[in-house]
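Below are structures written as structure tokens.
Nothing in this text is a laboratory measurement; each read-out follows from the coordinates by a stated rule. Predicted, not measured: the structure shown is a model, and the values here were computed from it. Cβ atoms are built from the backbone, for glycine too; each structure is taken alone.
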Structure P
Amino acid sequence: MAIIKTEDLTYVYSAGTPFEKKAIDNLNIEIEEGELVGIIGHTGSGKSTFIQHLNGLLKPSSGKIFIDGTDIWQDKQTTLATRFKVGLVFQYPEYQIFEETVYKDIAFGPKNMGLSEEEIDKRVRETAKLVEISDEQLEKSPFELSGGQKRRVAIAGVMAMRPKVLILDEPCAGLDPKGRDRILDKIKEYHEEQKSTVLLVSHSMEDVAKIATKILVMNNASIVCYDEPPKVFGMAEEISKMGLDIPQITKVFNALKEKGYHIADDVYTVPYALKKLLAYLDNKGVKGNA
């Protein structure tokens, strides 16, 4: 059963004015429970507007949204409940940190869920450990931490609510390569441990390629494709025409193809590239060492 389903979902900004614009147009999609979905698209493609509909921050101009089989706008109570079921981490979440200590900041969401102190403490400490925040750091002011640590604390605050769906909007924006890799590793680890559904919005095809089980490509307020990474990156030429930058390893293999070495059309990560290259060499009768 799909954990997320939309039917003819449409949202119009500034409806009825000269500035009227469709931000998302007639979206129909089903996302199965347990997927780690990378959502990509250039600025203005509709991806941020789409995710803000999934926990009821925006109400559709038309169409429906179902979370776990329930229309989230069927009544006020359902809409409110959806905001605990679908956790949304905005871009630059560290700017939303406000509590006196790291512990209190991570505990804020679980506390608003009405959980017991024992359960709150358990979730705070488990989530802090997951994002590599020590017990000592839990008692510090979050403003004493580095930028990357602050972001991990902010993400942990949503993770601690244990939503059925976790959505992260550009979680690696502005981080250096080391910080970016650490955030992606923690997201992947969370997904594997919790078995929950994760949606990762990103401009970076490289980031999405590293961890996604499915990729949703958006362009001009519509869905271009939704499929497994090899099939999506097999459309490298079409994706490039949308203004999206494909992974470097994909560019390398496309260049080899132009020179007559057609190894594969769907390369998107280095380990996958190695697998395809060894298979190609083996087929040509060349023995290679990995």
Structure Q
Amino acid sequence: MPPAASVLVTGTSRGFGFLIARTLARAGHRVFAGMRDPSGRNADRRAALLADVAGLPGTIEVVELDVTSDASVDRAIGAATAASGLDVVVNNAGVAAAGVLESFTADQLRDLFDVNLFGVHRVTRAALPALRAAGRGCLIHVSSTLGRYGIPFFGAYVASKFALEALADAYRYELAPLGVESVLVEPGTFPTGMLGRMVSPADPARAGGYGAQVDLMAAMGAGLEAAMSASDAPDAQDVADAVARLVATPAGERPPRTIVDRQAHAVVDALNRAHDDAQAQLFGAMGLAHLLATKPTERG
């Protein structure tokens, strides 16, 4: 990977995506910042992002990109590839949901997966022909530590991130022999404003049968809000810095997973290592050991 890379980042209107785009531009990279409706409802976010990187060594070009639209994805990837080729794709766009799982409708889960999973596949599928032709490149998928363990009242979101972890691994195994890497960043909970934008159940009456569990859900939500507003709350910039380090890391040396969660790091690291050990045994028995990365999980 050259010192200055051409990077497409999805979901850059706010949160991790905004910080990732800005951090990569500060590091000298050419960034294509994917954003829904950058000339309409996100015009102020587009202006803020561009103003924030004025005079930096890298560049940012905002491209209209809705990960739920094949046409939008194809246009954005096509524009980036035509302009400078692509070295890295950062699949960051995502939505969160919280509530009693039974209270969510199937349509709501479908919409959630359309962003968090199918959107990743759309973007990756559009970018892969160019990356495979070049014989190099990297896919960085922003997942969550909740993609490794389940907790109550976040089941819809957790399920989408579990699925993303599996998707990213499958890409890694299939693409490694072609020179294209697929790696995951696993953040914990950060004050990015996502808590306030969480999808709520469309059928809240279903939660009426859960009794005291609803009180537990409220207490968990209040605890998260308090932790995110505390003076010692984790800094979302840590996630952007972890992505920037992965972009700068030479090909073949990137860890398959990078944890950015100071609270749950030990737990998730243990889960990842157990997963790696089991995967190694399975792939060894199948004669596929050459497809496994040897570099361990890192802490962001």
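Structures compared: P, Q; top value of mean count of other Cβ atoms within 10 Å over residues 97-104, i.e. the largest, recorded for Q. Of structures P, Q, which gives 0.60 when FRET efficiency 1/(1 + (r/R0)^6) of positions 153 and 273 (r between Cβ atoms, R0 = 30 Å, to 0.05) is computed from the coordinates? It was calculated from structure Q.
Given 2.8 as the derived value for distance in nm of label points 7 Å out along Cα→Cβ at positions 193 and 265, which of the supplied structures P, Q does it correspond to? Source structure: Q.
If helix-only ellipticity at 222 nm (-39500 (n - 2.57) for each DSSP H run of 4 or more, over all residues; to 500) is calculated from each of P, Q, which structure is the one that comes out at -12500? Going label by label, the one that fits is P.
Starting from the value 0.99: which structure in P, Q was Cα Rg over 2.2 N^0.38 Å calculated from? That value comes from structure Q.
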